[in-house]
1. Taking helix-only ellipticity at 222 nm (-39500 (n - 2.57) for each DSSP H run of 4 or more, over all residues; to 500) from the coordinates of each of 1, 2, which one would give -21000?
2. As an exercise: distance in nm of label points 7 Å out along Cα→Cβ at positions 23 and 383, calculated from one structure in 1, 2, equals 5.9. Which structure is it?
3. Ranked on FRET efficiency 1/(1 + (r/R0)^6) of positions 63 and 255 (r between Cβ atoms, R0 = 41 Å, to 0.05), which label among 1, 2 comes first with the largest value?
4. To which of 1, 2 does the computed value 27.9 (Kirkwood radius over Cα pairs in Å) belong?
5. If mean count of other Cβ atoms within 10 Å over residues 71-78 comes out at 24.0 when worked out from the coordinates, which of 1, 2 was used?
6. Taking relative contact order in percent (Cα under 8 Å, 6 or more apart) from the coordinates of each of 1, 2, which one would give 35?
7. Here distance in nm of label points 7 Å out along Cα→Cβ at positions 279 and 407 was calculated and came to 6.5; which of the structures 1, 2 was it taken from?
Structure 1
């Protein structure tokens with residue numbers, strides 16, 4: 001095992017890798033339930049929606065297992081994959097919601113959408129194995145590369161703050177801090193307990209306690225149930241309905257001629273131009289979400305090569321694209337490298353053994369209710385916030401004395417959390433870099449790849465922004 005995963009070579013050990021794998025799982029396990037919820041848009045009273053939910057529930061787990069095992073045994077990196085947030089909501093608004101509004105067949109809309117995801121995954125796969133994806137990633141300006149991990153850190157922290165209500169919506173200022181003095185304990189308990197959990201992780205880390213992240217998650221879980229006088233619920237799921245619906249409408253969808261007809265007939269999705277833009281949008285967002293996550297996580301793990309690029313990048317890209325194709329075949333939206341895997345990296349994960357442990361946890365969830373139901377958001381949010389702290393240090397490497405570096409890096413940093421998208425942050429930063437470079441007379445041949453990226457994002461924002 002040590003030789004296969006190169007555990008000692010990367011300065012790790014089996015215990016650390018197992019703890020890191022568990023940390024990653026607990027940080028991202030919420031996707032098991034959240035993904036089917038997002039794809040059906042919480043429209044549970046619509047006929048056929050429950051069948052889609054069941055199918056996507058099983059498909060989401062299988063896709064996560066396949067994608068994460070690829071990282072474990074092929075790329076041998078401590079990363080994990082699951083259905084991308086944002087992309088699943090876009091799937092709902094593009095394929096399921098129109099059928100709800102028009103009184104159509106939501107199952108047919110869902111299955112037509114899977115065809116689009118499959119095609120975008122195949123395009124993704126071709127770009128990966130031809131090296132085009134890796135070329136585009138490495139051609140990114142150095143200032144944007146360095147800002148990616150910091151931006152992802154802010155994004156992860158923002159997700160953590162939101163998950164427990166520390167940061168809440170406000171109709172006037174968009175966001176606000178939790179109102180501690182004017183709410184019931186039950187309403188503010190998750191926020192208060194999460195802040196306490198964050199301090200626990202910080203203190204344990206400062207004291208150099210091994211497994212500080214996982215210990216913090218488990219300790220905060222205990223505090224949460226004691227402070228709220230609740231008992232954890234852990235129920236066996238029905239063995240019949242989810243697997244039955246998965247077999248009937250999920251994994252069989254792309255093998256039906258009707259699904260392909262609906263995807264291109266124009267009746268469900270629209271004109272061929274709309275279809276093309278959907279394929280490009282899903283492909284682009286997946287590509288740059290993955291690129292951003294890889295740079296961020298690899299930087300945190302000190303797994304960058306001499307050029308500042310992630311090691312085994314070609315294999316990582318291949319893992320991601322294969323997982324997207326597998327996800328479409330199974331019956332779920334785009335699968336991507338999950339930003340929350342940075343929590344496992346921060347816990348010491350350095351090899352594919354971390355990914356193997358995470359994938360085994362997902363397998364268990366096929367037959368039991370999600371393990372995330374035991375670990376509350378109040379316990380995982382502190383880990384996400386702390387990862388944000390760790391990843392923000394990379395921004396100090398940006399040369400802020402040169403405005404051509406400073407502005408694109410700044411926009412990449414802030415636009416990830418503000419637009420709730422890693423890809424948008426990279427896109428806006430790239431556009432800014434190209435415009436500044438062009439109008440200051442600094443444009444060179446090496447800037448052509450980032451210019452292509454910027455133009456693609458302009459098209460995305462104009463025709464298919466999510």
Structure 2
């Protein structure tokens with residue numbers, strides 16, 4: 001029995017490859033069913049995001065080739081185009097990888113938490129479709145638990161590591177409640193959209209988007225539940241904004257010192273938080289000299305991000321230690337599954353001997369025999385039957401590996417190195433040389 005993962009990520013593949021093998025949410029159920037059928041897997045789950053596509057599965061034999069064949073066929077990509085970017089993780093490596101991914105240690109942005117939600121969704125879908133079982137259920141649930149442990153015990157997600165997120169964190173230091181603030185976003189590109197998402201996650205609902213192309217502004221505003229205006233309306237909109245974030249492609253400043261001075265007078269000098277994420281700058285540097293104005297440029301934020309990234313890297317070292325511990329525990333459990341048939345047989349055999357001896361002892365007591373004598377003989381008989389086979393086998397071997405295993409199995413002091421010492425330690429529990437006449441492995445009794 002084994003656990004296995006196969007995939008690609010931003011660590012190994014360019015976006016052109018990642019987008020070719022990505023499995024959209026609306027196709028995930030069909031993909032799971034098709035993979036399950038094609039590779040004849042007992043359990044499987046697919047985690048697919050913009051930065052990774054990974055397959056986790058339980059298999060009883062080597063099906064790595066079949067999984068890769070399925071991925072190539074399902075996504076219509078030649079194996080030679082995909083193979084250089086693939087990574088595979090068996091057993092313990094798969095466990096450790098899943099824990100690292102869930103904890104944000106394998107993410108493009110170190111310590112980000114979005115991947116955890118994506119993994120939960122992927123697992124939930126596979127579970128609902130009946131494609132997970134004992135192994136994957138435990139793997140994913142443990143991954144979520146490890147991620148929570150990492151986030152509560154380290155500072156892996158405590159500090160902003162993107163300029164957009166850093167801007168929002170600074171705004172939180174200036175305004176007690178961001179949800180009550182009015183936000184003016186100048187521009188409608190990716191950076192502005194990301195900053196708006198971070199603000200929205202903090203409860204902000206009052207958005208105004210000012211953009212040179214009004215159609216693009218309307219599109220972003222609609223996604224935020226806000227409104228869009230043209231750049232020519234900036235002077236009027238500034239008066240109503242506590243937070244202004246700008247990121248355009250303009251070669252000249254859009255907001256000058258004079259415009260902000262005029263705005264402050266109309267606002268009766270109520271404070272304003274301005275963030276300039278553009279290069280070249282959208283806001284004249286002199287604006288920072290005005291009272292009740294907090295202006296941050298992209299360089300200011302990058303300095304914050306750099307310090308925070310160093311902090312996250314230190315936290316990541318702590319996180320790796322936590323993950324190593326949980327990986328070892330999970331691997332021990334995984335390995336124990338291979339021993340279940342043996343353990344079950346041993347328990348059944350032991351219980352059969354115990355029940356047989358107990359029944360015989362009860363019959364003797366009921367017949368009037370001395371209970372104390374019956375108990376002594378019961379203990380003696382059980383000892384003989386349980387230790388007869390081990391001592392017989394040990395007497396017949398000179399294999400040091402077997403002797404070492406026996407010392408470990410029976411908890412005998414490692415200082416007892418000789419075979420004769422080991423045998424005498426085992427035999428000391430027997431108070432006669434009589435061999436058992438029934439019970440464990442009588443067919444192997446020496447005559």
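Taken together, the values in this text are just the output of simple stated rules run on the coordinates, not laboratory data. Since we're looking at a predicted model, the values are computed, not measured. Cβ atoms are built from the backbone, for glycine too; each structure is taken alone.
1. Working: 1: -21000; 2: -17500.
So the calculation was done on 1.
2. 2
3. 1
4. So the calculation was done on 2.
5. Derived from the structure labelled 1.
6. On the way: 1: 35; 2: 12.
This figure was derived from 1.
7. Working: 1: 3.6; 2: 6.5.
Only one of 1, 2 returns 6.5 for distance in nm of label points 7 Å out along Cα→Cβ at positions 279 and 407, namely 2.
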